[in-house]
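Student: For reference, the structures are reproduced in the following blocks.
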Structure P
Amino acid sequence: MSVRRLAKEQPASFAFTPEAQEQVRWWIAKFPAGRQQSAVIPLLWLVQKQEGWVPEPALRVVAETLSMPLIRVLEIVTFYTMFQLSPVGSVAHVQVCGTTPCMLRGAGDLKRLLAGRIGPKDHRSADGRFSWEEVECMGACANAPMVAIHDDYYEDLTVDSLNAILDGFAAGRPPPPGSAIGRQGAAPEGGFNTLSDPALYDGSRARPLTLPNLPAREPAE
């Protein structure tokens, strides 16, 4: 397990926006009295959605809001890798999957592109607009290789298609998420190649059920 620490440079304070504060109250209300601390992960996620990452002052706000020890909030935010502990790119933070299916389908080429275009992983670009990291499997193995940007998946990527995606974000026109080759979900590349004949599954080839002539059962005494 990797060691995750808070960033050395931190803002002086943190406060939820009025819109986020409404969400805070909504999440806390979902749990019964005495169980409000169960909302710690949703509240940390609201922090990240607002700031792009989770600064240290926000941990104190979450701890105070939920009346829980600060160390417990720190334990949670450093355990779950979905929480960013240092600032990420203001335009796009790219999470590229490096697990076996993506690796076999060209994730290494994607990582080299990101390193050449943005810089070292886990660091922001010189202008602060982009950043990237390598992550473990994100469950889109049939559409490998893939990356996640913000809340969206971009799949079936090549160096050229990922480069075009980054161009779109840089120009303020994020492309629609999904498959770069246009397939729906995890459908077979090139279209379906099995069960292409409806007669294979519509019941038209089914034979009528014939039951054997069984001897009559003796009535029970």
Structure Q
Amino acid sequence: MTNKLAVFDFDSTLMDGETIEFFARECGIEEKVKIITDKAMKGELDFFESLTDRVALLKGLHLSKVNEICQNLPVMNGAYECIKGLKEKGYKVVCFSGGFKNATALFVQRLGLDGEFSNILHVKNGLLTGQVGGEMMFNDSKGQMLNKLQQLLDISEENTMSIGDGANDLSMFKHAKTRIAFCAKPILKQSANIIIEEKNLAKILEYVN
């Protein structure tokens, strides 16, 4: 059987919202963080700079509160049905996130994903230090990781699907034949060959053989 791969963005794709904005709400700085997030997703800011700037604002937040918030993040409408349907059709399903492992690792279990690649919030004495590192820090991180997975799993671009909503998903679109912009920013729609405007991930199954 042919190897097939589906790679999903996390924030505003598999999860209904932006994880960092849920954290920011707890700190009373949601609006400040939201402005930076919106600019980054539109491609108006460098992703690395926008991420490090936003995480710096979370300094002092308790890790226990971070994990509690992650336990309660809303799953995107249609996500369970979509993942189940893709796996039945022989897809490996992976999540790439410029967000955080505290959230994505939970969704691997919740949705039955085959894996996740994301970033790690630095913690000291149970508090966020305002620093972050990991696998998804840069504008082109998703594309580079997708390329590595394709080589490791022997999966062609022809048999790769990527799904996202923002500018930092552009790099993975370059390595996928099926490029789905899901309730996406204009910059990503320009590079997509499938555009879904309804907040329902199950719609993806209509385009899958």
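Only the coordinates and a few stated rules stand behind these numbers; no lab work does. Computed from a predicted model, the values in this text were never measured in an experiment. Cβ atoms are built from the backbone, for glycine too; each structure is taken alone.
Student: Work out the source of 25.7, 92 here, i.e. which of P, Q gives that when Rg and Dmax of the Cα atoms in Å is computed.
Tutor: Label of the source structure: P.
Student: Starting from the value 26: which structure in P, Q was relative contact order in percent (Cα under 8 Å, 6 or more apart) calculated from?
Tutor: Label of the source structure: Q.
Student: Follow-up. When FRET efficiency 1/(1 + (r/R0)^6) of positions 32 and 176 (r between Cβ atoms, R0 = 30 Å, to 0.05) is calculated, the result is 0.15; to which of the structures P, Q does this value belong?
Tutor: So the calculation was done on P.
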